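Engineer: Given below, in the form of structure tokens, are the structures.
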Structure I
């Protein structure tokens, strides 16, 4: 059995809508993340993938369910649901996050941005911090830009800089929020190569939220497909690729047809056929929630 670093069980998250009624965004979500793998979380706009990411990093309080981390220093898995903020902050040191925008501090140089987690969450000597910053920037090919401000960087460079900061504390897990968003195809491919390179060199587990299928199929070991807040399918990249290449008229179930439509970006199919759906489900299909 694969070594699990993260287990999600029966996760449920609701928000109160504009009309005051509770709307379920995640419904009974369960899956495992294996140590050292790259797991893709994908789905259409409004399917709940960004909400799921925020739950996994402890940003959102869930309604029910369990999110258990099992990093190397933990004798037993630790469920973050219900833990206090002090304990949650300790667990957060075990993972890094690459935000969609890079989320760099605009008033700080690139080197200072990368140094910040070390200054705030470690007792490393300043001279050692400078060495670590150099190494982290070197890993993402950004060392020549160490003294630049974020405003002087391109979109791809900001992503690389954000990744250098995310790895500053040598995390066991890296979360990526739409790493290819807003990038041209060549830059996107270079970020994908960097993700694969770091995963191999640093032996980290990568969890990537994306709707960019070219990127997903480049980097994935396994994939989780969400639809309307539920896990529709979990499988290997090869299994999803086989489904992607299957002619639609050879598919027999609505689920397979829906996944195939999403993977290929087709405009007709179950995802865009809103007949018989509730008003909220129609909003999800339209990407308005």
Structure II
């Protein structure tokens, strides 16, 4: 039995499924996760939801610094005891959806990555927050439900193709690092998991005039998944149909194509056409 699991048992602490507490105690698997994440001594690692600190120790052994954010105050004493031999470790009690992420690494001048076995109930909003947090992340390596990994790696026209895939593929290369069966966790979740590694690009995958407009257009395309992109523009951006058709034509797109089938490049063309239309409208009202 691992020392971490033994400490959990001795503390008689009960796992909180409502907080997504499914821990891994297999040291070989934990070491494989850290190696798959490419953790190096020059970087600071932000860990979300360290639980009892099983993964945390492996991270501290490889990284220059580790900052772990834990919501459950019952676990804090266990984590502190387990990490007391590491002088490169900082524990923060807080909610990863609320904590000042930039503030966690404000005194670190090297590269920053996120490595975590994240709570599944906040997977999508947390990943979205991390990719938009404003920290120039090197990597985001996280354990997610297998179906979420499928979404992240989906292509236009597939059921999983949506805003999460668009946001992440726009900014990063994504790979399945390890498939992790439910039996590897305590307590076992109801689904298998995938350890996904996102390596952030030096520049976005497609160039757009306005990122805000790009994501607004993408959102319009997915708002009415089984309808045409033209209908999506009308509904989401309150356009008259002739105006939406003209915008599609300006981007070189068929007015009958569904938004869920558009590639990043096609969304970028449509976004730029929308941005230019707004500029022309603004100029005409001066």
Structure III
């Protein structure tokens, strides 16, 4: 199943069940994807989290119900899954900028329309990539758990990198590296996640017999065919744009699909704020 098609199937499922209790496992299943990778891809392609989309659609429909019927606020709250009229009123006011009472008096409401995923082929864009057959290799890594919901990892992963540079983690990794070409940021997918959280590692390639220092672990990255794409520019903006281009333009139109086991961001040692800084994304793939 194509990523765009899978995301649209999930959106259709959300819309068909908007008044029910929506579970991320069931939503992700519509895209034939793990909850972690579904939320990651949804965020990249749609520019918002799954939770933000669901809240925006519920409150849009609630506003329409409020102004087109005599439904009570308490019944509206229950219909759209809020625990109390008070919690519904707070959410409604934050979204629309006015209370349900003021909305019923003719106040102007905000509307958030249903998403439709489209693949747009843009002329003039260049996406440099290569496919690489790489045997299994060993990494020494420092691992933390991060959340994919509510854009949590957007802040926590850069904070992890900042701490790793300050507390000696990066120096420890480099002193044990067998290859100093890159420091990796590895997001683990299948088998390493639950519905909301995932393992993220700062890592280097090391010898298979490396004994990990306390607080670190040695792990084997399996042999894979990788699509490797490079970007130029300061972090994190450059690599975030590359992710968007990979998800919205490359995979929908290529002959490859990701295995969704993991993905790797590869950072050369250097100043990540420079306009000339080059970094890469590695994604394991199979042919469609």
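Just so you know, all these numbers are worked out from the coordinates, no wet-lab data involved. From a predicted model like this one, the values you see are computed outputs, not experimental measurements. Cβ atoms are built from the backbone, for glycine too; each structure is taken alone.
Engineer: Thinking of I, II, III, which structure, once mean count of other Cβ atoms within 10 Å over residues 48-55 is computed, gives back 26.5?
Structural biologist: Working through the options, I get structure II.
Engineer: Given structures I, II, III, which gives the highest value for relative contact order in percent (Cα under 8 Å, 6 or more apart)?
Structural biologist: Between I, II, III, the highest calculated value is found for I.
Engineer: Computing distance in nm of label points 7 Å out along Cα→Cβ at positions 104 and 160 gives 4.8 for which of I, II, III?
Structural biologist: Structure III accounts for this read-out.
Engineer: Could I ask something else about it? For structures I, II, III, calculate distance in nm of label points 7 Å out along Cα→Cβ at positions 80 and 136 and state which one comes out highest.
Structural biologist: Sorting by distance in nm of label points 7 Å out along Cα→Cβ at positions 80 and 136 in descending order puts III first.
Engineer: Of the structures labelled I, II, III, one was used to calculate distance in nm of label points 7 Å out along Cα→Cβ at positions 144 and 240, giving 1.7. Name it.
Structural biologist: Of the structures listed, the value fits III.
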